[in-house]
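Heads up, there are several structures right after this.
Readers should treat all values here as calculations from the given coordinates under stated rules, not as data from a laboratory. Being a predicted model, the structure only gives us computed values, none of them experimental. Cβ atoms are built from the backbone, for glycine too; each structure is taken alone.
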Structure 1
Amino acid sequence: MISLKNPLLSIVIPVHNEENRLPEALEKIAPFLMTQSYPSEIIVVENGSEDRTFELAQEYTRKISFLRVFQEDARGKGLAVKRGMIEARGDYRFICDVDLSMPIEEVNKFIPPALDAPVAIGSREAEGAVRYNEPQYRHLIGRVFNNMVRFLTLPGLQDTQCGFKCFRADVADEVFPLQTMGGMSFDVEVLFIARRKGYRIVEVPINWYFNADSRVKLIDDSISMALDLFTIRRNARNGLYGL
């Protein structure tokens, strides 16, 4: 079932220079949603691309009636996600990486009737999760960063950086306007704000497939994100997140 007016689910896809992967993602997501019993929409937010990503996304609005496309000029995944989550109309708003390293069929794990949580995050570490084809060194670096996240900002969460997360509408409306980070650390920041506001965060075990075409610069991004953890703590002390 599809709907632009009162969707249960909004799928938000941030994209940058994704003219090759976006069509494949939309060709998988749209047919899946059309077979579901709940109303839904797809939101693509392009930011700072130097290829035809935005034009391609616009072309797909003629094929997919429940697709909406937005553009953010400045580059930054966090900026694109923030725009998409604010523009979304769904009762549940799901952040979805364009590489679909988590098969789209697993989105039903995050919404009623399977789960009704303020915030649900895809986890590659929760019991029952399975990682496929990930190099050991990438897993190790990820665990080092997660240890820092748990120590400095989000105790107890095993996987904050998986790109698949679901926010109930009321939570998204409260959390994302307070987001300050435009880069890769936005995940930790919005989860930190949500927990600070008293919302429960549930980790959902998923099947996750490593994609060798990942845009993450492992060393540089890890260092930058680690520094951002201290910025989040400073922002909280300075009252940027309320309370």
Structure 2
Amino acid sequence: MAVGGWHGPHGFNVGWCENFEFKKLMNDDLGVATGEQGTVLRYVRQSKLADKVLAPLAPQLSQERYVGYVDVNCIVDHNGTPWPLEFTMRPGWPTFNIQQPLHEGDPVQWLLDLYNGRDAGIFTLNKICQGVVLSIPDYPYSHLTRKEVVGVPIYGGVDDAHLCECKMGTAPHKVGDGIVDIPCVVTAGDYVLVMTGSGDTVSAASKEVYKCLKAIHLPNSPMYRTDIGRRLKKQLPLLRSKGFARGMEY
């Protein structure tokens, strides 16, 4: 479990981002570790994990004049003690993609407000958002040449996606009784997009994101995990028993 916050001259904005990463390439946390295959997150007003490992850092962050996002990833043991693993001092990917559906207003404006010491109050609290990374071979190794991963057409569903390594190109489409090349979104690498879905529970957000992913079609072996969020069915009750992730339901 991790928790993050947006810090400026005024301190932290209201809204701690509690999040759960899924880093292994395959279902059930099998395979090689990647940067991240998907995440479940929410913004909350009160967070025990933030009180333990993040809020106490505010004086030091202010002394350093730090402005931006800071996230602390932890292991919470069976005694309820959080053990920090790493600090992430940036809005990483796909985390920032997954946070965006819970952000209101122009991102440039509220980030400027953050820099100027103003909390714009743009975070939607208590709603859960889930994101899933869609890639193509040979991700996560990326040894193939650009010729082999650039220009693959993406059919359907891109309006709901957070495009990553994509660009505009042309690809064959059925028009009437014929096939013609028309402009469309195509790949520009093997880390193609991040799809998100939101809901009041983890399972509701999961249902939404996978419905959207099924609307995407790539003629080049698209890959994504189909179990993002599932392990929280077992882990959330354990965390809640220690005072963490309060009110978060699977």
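One of 1, 2 was used to compute distance in nm of label points 7 Å out along Cα→Cβ at positions 92 and 140, and the result was 1.0. Which label is that? It was calculated from structure 2. Assuming 14.8 is mean projected area of the Cα convex hull in nm² as calculated from a single structure, say which of 1, 2 it is. Value 14.8 for mean projected area of the Cα convex hull in nm² corresponds to 2 out of 1, 2.
Can you say which of 1, 2 returns -11000 when helix-only ellipticity at 222 nm (-39500 (n - 2.57) for each DSSP H run of 4 or more, over all residues; to 500) is computed? This figure was derived from 1.
Figure out for me which of the structures 1, 2 the number 0.25 belongs to, where FRET efficiency 1/(1 + (r/R0)^6) of positions 76 and 164 (r between Cβ atoms, R0 = 25 Å, to 0.05) was derived from the coordinates. Computed on structure 2.
Of the structures labelled 1, 2, one was used to calculate distance in nm of label points 7 Å out along Cα→Cβ at positions 60 and 188, giving 3.8. Name it. It must be structure 2, since only it matches.
With distance in nm of label points 7 Å out along Cα→Cβ at positions 28 and 212 coming out at 1.7, pick the structure among 1, 2 it was computed from. Traced to structure 1.
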